[in-house]
1. Can you say which of P, Q returns 1.4 when distance in nm of label points 7 Å out along Cα→Cβ at positions 62 and 94 is computed?
2. Between structures P, Q, where is Cα Rg over 2.2 N^0.38 Å highest?
3. Which structure, out of P, Q, was helix-only ellipticity at 222 nm (-39500 (n - 2.57) for each DSSP H run of 4 or more, over all residues; to 500) calculated from, if the result is -14500?
4. Taking 5.4 as the value of distance in nm of label points 7 Å out along Cα→Cβ at positions 14 and 70 derived from one of the structures shown (P, Q), identify that structure.
Structure P
């Protein structure tokens, strides 16, 4: 049996405000179709009743997704709120490369240049 390379894991970070949902999902789809395992949020603020009540659990899960990932991608340079900034700081602290999505070609080139 010979080994084949497994897909690398990317964790998406960015605002869960509904105005960023379309952008977030587009990045998720593009990276998935490019062959990456994409770790992402399940719900946006407008999709889960009592979102703020569930935030501590959701954040705990998302920080574990960051730990499990090979690289972290910010879905848009302007999609940074208080919680996203904390996630980015955490990712950098534990040695995860953090890159910002601008276009499909740019992100794929950047990820490949980093060796992923």
Structure Q
């Protein structure tokens, strides 16, 4: 993996890692040259966006289940899922910073297809 630096001063690896922090940098890197032309940055930006959407939906669904069941043990599941999400997020950031890809199951293949467009 190359670690070329753009005129802005951010390497592709750093841009890939930054894209995991929020939607804004991920969307920005998909729109701004030279990052929109980098397959690696595009992959990480798309995977980041898909990961945030999936985490949001799962948290809402399990939060609603916890509320509807009056917290009968399902709140523990919400905390476990949050911990899993944080671990996956950290793995993605660290691998992106090192110029490698970590394909999140299901989401990684979708991100690769979107990055190829």
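1. Attributed to the structure labelled P.
2. Biggest value here belongs to Q.
3. Value -14500 for helix-only ellipticity at 222 nm (-39500 (n - 2.57) for each DSSP H run of 4 or more, over all residues; to 500) corresponds to P out of P, Q.
4. It traces back to Q.
Rule-based calculations on the coordinates, nothing more; no lab input. If you're wondering where the values come from, they're calculated on a predicted model, not measured in any experiment. Cβ atoms are built from the backbone, for glycine too; each structure is taken alone.
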